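Structures follow.
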Structure P
Amino acid sequence: MPKPPVLENIVRQHAEMAAFLWTAYDSHLLSQDGEPETDDEQLELMERLEAHLDGVRVAGADGLRIAQERYAEFPEPGELFVMRMLAAEKPIPIADLNLDKVRAYLNANLPAG
């Protein structure tokens, strides 16, 4: 059975939304004081982010290429985050991320601006 075609515009939209949602999610967490329990907004952002990352992952190598193109055009933290998540051998749940390590990776690997 032949592989179904990749709908590049849809995959690109997933990559763009994942990048945006990472930024929103991280900003939401940074705006909280202390160590609050997971709130409804945080859960919704996590679920949406996971769904959009899955939308890019299902495209396989084409999804990674599209994410790389997005990063080449917009070298921002969200786009780099998407590329890094796609490079993982197996999907990493957002809730399992060590956010300090993620932020350090993004800061160390973004072009100087």
Structure Q
Amino acid sequence: MREDHQFFEKSAVQILGISVDHIWSHKAYSVSLGDLPFPLVADWHKAAARDYGVLREEEGVARRAMFLIDYRGYLRWVNPAYNVRDDDHYTALQEAVLGLPTIPRPKTKEAGSPPAS
């Protein structure tokens, strides 16, 4: 995702990495990859992983998963077993991003049109 970050930015997608690891682990991980262009968030209490159904309670870890949430907060696409090395998974993610609804933009007045009364 780091390599294709511009694709996500152009699609108005904010990437957020969430992990049950401590924030210091995230910092070390990011540095080991040459820094990431998106934030990593520590889900130290495992609430997000639990809420999204990816927490393996007995092990205290979360499965790697991918969620796309639109600008209104609706869950639009899920892969609960996302594999970063699987090209088909990544292609499906890109297609899902392209299918997300866009944020409505206010209509602009045409040049020379009279002001609203």
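Read-outs: derived from the displayed coordinates by stated rules, not from any lab. The structure presented is a predicted model; accordingly, all values stated were derived computationally and were not measured. Cβ atoms are built from the backbone, for glycine too; each structure is taken alone.
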| remark: If mean count of other Cβ atoms within 10 Å over residues 21-28 is calculated for P, Q, the one returning 13.0 is structure Q
| task | For mean count of other Cβ atoms within 10 Å over residues 53-60, find whichever of P, Q sits highest and give me its label. | result | P
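Which structure, out of P, Q, was helix-only ellipticity at 222 nm (-39500 (n - 2.57) for each DSSP H run of 4 or more, over all residues; to 500) derived from, given a value of -22000?
Working through the options, I get structure P.
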| request: Work out which structure the value 33 belongs to, where relative contact order in percent (Cα under 8 Å, 6 or more apart) was derived from one of P, Q. | output: P
| said: Please compute distance in nm of label points 7 Å out along Cα→Cβ at positions 45 and 61 for structures P, Q and give me the label with the greatest value. | reply: P
| message | Given a value of 50 for percent of Cα pairs over 21 Å apart, calculated from one of P, Q, which structure does it belong to? | response | Q
